[in-house]
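Enquirer: In what follows, structures are represented as structure tokens.
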Structure I
Amino acid sequence: MLQTFPPHAKTDRRTFIALLVTALLALGGASRAALPSFDFTGSAGAQGWATTHDIAALTPSHDGLVVKISGGDAFMHSPRGDFSSAGQLSFTATLRSPEAGWGQVFFSKDTDSEAHSAHFAVREGWNDVCVPLPPMGAGWRLRLDFPAKAGECVLARAGVEIAGERGVAAVRAGIERLALVLRSVSGPVEIAEIEPHQTFADAADARVIWKGEISEMAEVIALPRLDGAHDRLASGFVAFVPHAVRGRVPAGAVRYVEKFNGIAKDTREFPKRDSKKGIQVQMADDALALGIRHATLNVSVEALFDWEQKPGSPTWKVDGETFSFRRGYLDSLGVKRLSDAGVNVYLIVLGIQSRDDARNALLLHPARNAKVGNGIGAPNLSTPEGARRWRAAFEFLADWFCRADDGHGRVVGFIVGNEVNVHWQWHGLGRMPRNAAVAEYERELRLANTALRRASTSARAYLSLTHFWTIDPDKDHWLSVPGRFFIEELARCARAGGDFDWHLAHHPYPENLGNPRTWLDKTAPQSPDAKRITFKNLEQLDAFFAQPSLLFGGKRRSIILSEQGFHSNGTEEGDREQAAGFCYAWEKISRLAGIDAFILHRHVDHQYEGGLNLGLWRRKPDSIATPDTKRPIYDCFKAAGTPAQEEAFRFALPVIGVKSWDEVVTPK
């Protein structure tokens with residue numbers, strides 16, 4: 001049933017009808033399998049849950065199961081059940097804790113392990129929890145770990161749900177309205193808006209924006225996009241249903257806009273180029289002479305803003321607040337020079353620490369370690385002010401560089417952060433459990449994607465990962481995340497909240513950044529369980545993204561190689577091996593259809609890069625990155641993808657130890 005709404009323009013009514021049709025179509029084909037779920041309120045008892053460790057007693061009560069904590073590692077097990085489902089699973093719970101900390105849920109058939117667990121933040125008092133889980137099976141069980149070391153916790157409910165099966169199942173956006181699909185709820189229902197600075201943990205206190213009676217098991221309601229100056233396009237929505245003891249409880253996860261209908265002004269398709277060749281540009285004229293078709297440029301969000309709001313600066317409004325941006329900084333990026341020459345430009349959008357503590361506190365994540373030397377910080381999306389700033393940055397950049405007339409040049413991709421799976425060092429997120437770090441980043445990436453959809457139907461949001469694949473970059477597992485887990489968990493988070501069009505910017509450096517002979521990498525075998533993904537086993541990444549679970553709309557997500565290079569030790573032999581490393585990499589990516597771009601790092605050697613010499617150009621002595629002389633790799637790079645390639649690359653065959661370039665790719 002369609003909820004009534006005030007009359008508007010005919011064009012918007014037609015748009016909304018289209019939204020309604022697609023929303024109703026989304027209801028088809030859903031699984032209705034009942035998964036284990038437990039309501040402990042009303043003195044319902046333990047229902048098969050057993051005390052396992054550091055729990056003195058389980059006592060039924062009206063509010064739920066009272067868990068008396070007797071030690072610092074308190075956990076309990078659920079009875080075994082059938083958790084089989086083809087849908088995206090989520091663990092949901094409502095609990096009261098005497099102290100804040102990290103709770104944890106394990107899921108296994110036999111032995112509990114950290115690899116099969118998920119953490120969730122717990123506040124003092126009552127908490128609603130919802131965390132994505134990987135596929136499970138029959139005969140599995142849950143283990144729930146409490147953060148408290150003493151006192152009593154109260155568990156009101158716990159269980160596993162299929163994302164999108166209950167509550168707000170999908171959200172579609174038009175120019176003026178949102179269409180929310182509600183599923184498997186009836187009777188009184190409330191819809192709360194989760195604004196960009198909020199998460200599911202804030203749902204109980206979030207603003208209720210709709211109340212009504214749902215009479216059918218599947219229904220669509222209409223909401224205006226705008227609430228005064230506030231635009232709900234970047235918000236999420238969660239349904240609440242009555243509960244006899246708790247008053248009301250959330251039904252399902254927070255769902256965000258998945259379809260954007262008629263919103264973007266630029267409807268051009270993503271531009272396909274005749275070459276995968278790219279570079280992180282330092283000298284535009286030289287880069288274009290080399291025949292590049294792809295380029296990355298760094299953008300500091302702090303430097304982007306005109307904090308003094310000088311007259312004449314370009315501006316952008318978010319929820320009624322006006323933000324100013326530095327025209328000189330935008331022009332200095334050189335986007336138009338490159339895109340007008342047929343180059344696909346990708347911006348690497350970074351939070352960079354400044355000397356202004358107030359700006360840092362506003363823009364950068366509160367959990368970051370400010371002492372990490374590179375000065376990079378994850379976005380601060382924990383406050384309304386910080387979230388508005390980051391929305392303004394992404395929305396403005398998208399509007400400025402994704403215009404149909406290419407007035408300021410065209411940007412086709414936005415890389416959100418740098419090497420985010422090393423979140424302590426290279427993303428500035430702080431110390432955090434694996435799944436929590438991924439969930440925090442998913443918020444950033446979704447916010448960027450939503451901003452892009454305001455301006456363009458094809459511009460892409462990319463995540464940036466290191467070459468670490470199944471191993472942790474850091475011994476402390478709360479400082480980094482293996483790349484494969486990061487991708488899998490990101491996909492789970494995205495599906496739980498409504499999947500969106502994210503893509504990958506990978507960095508397949510050799511296993512030893514100081515050794516360009518990547519074809520000898522020992523930790524990069526041809527296995528999906530390889531420790532690293534380097535150029536030696538790049539086929540594995542290509543195959544990994546062909547999995548149905550990683551497709552979006554039935555299509556593969558894009559993979560670009562946005563930062564990687566080869567070191568020269570400065571000797572003649574070192575220069576030769578550096579050039580051979582590039583030839584090997586180019587021949588490999590040329591044969592992998594799933595790799596869309598290869599963007600070399602660097603154009604010119606840089607003084608402050610840990611002693612690495614990665615440039616096509618040597619730098620002048622005593623300079624930071626002033627070009628001096630070209631290395632042999634320069635001519636190889638220039639020849640790549642041209643008729644001169646075969647002759648230019650010939651020297652590298654005996655260096656690598658192959659007779660033909662066809663040998664560099666392992667057959668499927």
Structure II
Amino acid sequence: MNLKKSFFYTSLLIIVLFTGVGCRKLFRSPINAETAYRTKQYDSAARLLTEQYGEEKNPLNKSKIAYQIAECYRLSNQTTAAEVWYGKALEYTEDPEVTFRYAEMMKSNGKYDAANKLFKEYSLQNPTERAKASAQIQASKQAIEWLKTPTNYKVRNLQALNSASSDFSPMPYLDDQLVFTSARPDAMGSTYGWTGEKHTDLFVAKRQKNNTFATAVAFGDSINTDYNEGVVSFSPDYKEIYFTACGSPSEKDDFCQIYYTSKNENGKWKLPEPVFLFQSDTINVGQPCLAYGGTQLFFSADAPGGFGDKDLYVVTKQQNGKWSEAKNLGPEINTDGYEGFPNISSDGKLYFASNGHAGMGGLDVFKATLSKDGKWRDVQNLRYPINSSSDDFGLIFEPYLRAELMDSIEQIGYFSSTRPGGKGNDDIYQLILPVPTKIDTPIVTPKPIPTPPKTPETAYMLRVTVLQNVLANPNDPNSPITGTTALPEAIVQVLGLDPESNISKRLVANNKGIIEMPIERAIDYRITASQASYFTKTEQATTKGKDKLKQNDTVWVQVNMLLEKIYQKKEIVLQNIYYDLDKADIRDDAKPTLNQLARLLKENPNIRIELGSHTDSRGSDKYNLTLSQQRAQSAVNYLVSQGIEAGRMAARGYGETQLTNRCANGVDCTEEEHQQNRRTTFKVIGENYQSN
């Protein structure tokens with residue numbers, strides 16, 4: 001799924017068109033492998049690096065080159081080639097991360113058993129990353145079970161519609177046509193260096209009587225450009241269209257945006273105009289779904305304050321014709337991964353793609369139901385054969401069935417997939433739900449079968465309560481804590497850490513901050529609680545050693561999790577950080593507090609902080625500024641020694657420039673008053689850090 005990954009989907013990669021500056025420029029002169037890789041020209045980089053690999057003699061260097069080639073293929077979603085090259089990289093290295101990547105690609109290619117062996121090997125190599133491997137193992141086990149028990153849907157590749165390039169996101173148009181996105185050679189624009197395919201355009205194909213499609217042609221005389229267009233939604237009368245577009249002659253306009261246009265009196269599409277759904281123009285917005293008679297517009301966006309990579313949002317059309325403020329669909333739908341390609345079916349169900357909910361690999365298709373309280377709930381994986389180990393997304397259903405099909409078919413729909421056996425990268429598939437076959441059989445009264453006595457078993461239940469502090473001043477993180485209260489709708493993820501466990505759940509806490517669920521005996525668990533604008537926290541729990549109880553008992557494992565609110569760019573004082581007189585070395589009594597900060601940073605890998613150091617007013621201003629900078633840097637260095645990337649932290653010495661009381665130069669103060677000014681602080685300065 002090359003172009004979808006680069007144009008509409010950023011969970012694996014963040015490209016030029018999404019990040020803005022300069023990425024969509026094409027190199028007019030030859031470039032070397034290093035430059036191509038650094039500038040995300042992965043198609044060119046893979047070819048150049050393969051040449052280097054063939055010429056290299058040193059085994060260690062060959063391993064490094066093979067890993068880079070594998071990364072090129074992974075980031076352009078060519079999982080089969082990526083698996084091959086990770087295997088080559090593993091021949092000459094013992095780096096556990098190569099093992100993990102190799103296993104990931106095996107899983108993406110449907111080799112679940114082989115992948116699980118490597119995930120277990122990785123777990124043994126990295127005991128601290130046990131949870132990372134366990135989550136993958138359990139997802140693979142679930143996928144194997146789904147393959148054994150497929151749903152009743154029948155799936156077929158629409159050969160006549162697909163090309164050797166990426167074709168995806170079909171949408172019914174008028175009574176007998178499909179409009180879809182494609183990078184086929186007929187598309188306008190140039191070749192995309194990231195993928196080696198053309199920029200995407202919209203195409204339309206007419207349905208024929210034998211349920212096939214005629215040759216696709218370009219859609220609309222004013223919509224396709226030299227840049228990327230795709231993923232459309234129409235008004236009920238097909239006279240209005242919303243679609244995604246990315247790129248323009250101006251580098252300032254390279255973010256993806258939803259565009260709107262309508263037909264003129266001659267039935268031609270007018271020039272499209274952008275639909276501004278956020279105040280900022282540096283947010284990627286796309287994949288529109290016009291629903292409920294045109295009164296609501298669902299879409300995907302990477303707006304600040306979301307739950308993950310991209311989230312689903314909705315806006316409602318107001319009486320003045322303008323769209324309301326965008327509303328996030330909430331933690332039941334959105335995860336810390338990627339959510340996109342929303343669609344509302346005729347029966348009011350929400351269908352969407354996600355790699356954050358438990359799935360078979362890559363993107364899976366899910367459905368959710370709108371509850372009476374106006375929230376989307378009951379998220380369900382559509383399982384195999386709609387989902388696979390590859391990317392599956394963009395599901396839509398026909399609004400009605402033709403009369404000649406109604407006796408044999410209950411439902412017809414379309415979706416996109418990168419599964420093996422297609423004609424290109426992304427292909428469009430048709431799904432059919434046959435009417436259940438009725439079999440006339442004589443009624444036979446079965447003989448009653450005696451029920452064997454049940455063996456009493458001990459039940460194990462987990463209760464997690466998510467709390468937050470109540471501060472005397474809610475706007476001051478350093479004000480006194482007056483108590484705790486529930487944190488409703490916190491996301492709680494429960495993962496069994498032992499290979500034999502089948503527990504991998506993502507739940508949303510109720511209005512009392514509580515989730516309850518059955519768990520297995522003799523298993524270690526990792527529990528993670530998170531909420532937007534709060535620091536994520538992880539705790540351990542176990543049912544090991546809890547067997548010696550009476551039969552029929554319920555053993556409750558209680559875990560309380562206190563989440564701390566994130567205060568952007570507000571200093572938080574780190575208690576018990578002291579330094580010897582005129583020295584900057586970290587004392588032993590300061591290490592426990594810094595260890596707690598290191599744990600917080602590990603649990604929140606996207607957070608970037610500033611560590612600040614302050615002195616009292618005694619000593620010269622210049623000396624205090626220098627000493628405080630050295631102390632702040634010492635704290636950063638200590639955290640680096642605990643495994644925190646240096647790029648996530650900035651050290652800043654403030655000297656005596658930010659005193660908290662009256663104790664300025666020449667003022668007679670007690671030692672306790674001076675101590676109030678001698679403090680070490682941290683503040684969050686970013687929430688989107690990405691490791692190099």
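Enquirer: To which of I, II does the computed value 4.3 (distance in nm of label points 7 Å out along Cα→Cβ at positions 73 and 385) belong?
Expert: Details: I: 4.3; II: 2.7.
The value was obtained from structure I.
Enquirer: Which structure, out of I, II, was percent of Cα pairs over 39 Å apart, for residues 145-536 alone derived from, given a value of 28?
Expert: Details: I: 21; II: 28.
Derived from II, not from the others.
Enquirer: Computing mean count of other Cβ atoms within 10 Å over residues 321-328 gives 12.6 for which of I, II?
Expert: On the way: I: 15.6; II: 12.6.
Structure of origin is II.
Enquirer: Supply the structure label, taken from I, II, corresponding to Rg and Dmax of the Cα atoms in Å with the calculated value 26.2, 81.
Expert: Working: I: 26.2, 81; II: 28.5, 104.
The structure behind it is I.
Enquirer: Have a look at I, II and say which one yields 11.2, 35 for Rg and Dmax of the Cα atoms in Å, for residues 337-392 alone, as calculated.
Expert: II
Enquirer: For distance in nm of label points 7 Å out along Cα→Cβ at positions 361 and 425, which structure out of I, II has the highest calculated value? Please list the in-between numbers first.
Expert: Details: I: 3.0; II: 1.9.
Evaluating distance in nm of label points 7 Å out along Cα→Cβ at positions 361 and 425 on every structure, the highest lands on I.
We did not get these values from a lab; they are worked out from the coordinates using the rules stated. Since the model is a prediction, treat every value here as computed from it, not as a measurement. Cβ atoms are built from the backbone, for glycine too; each structure is taken alone.
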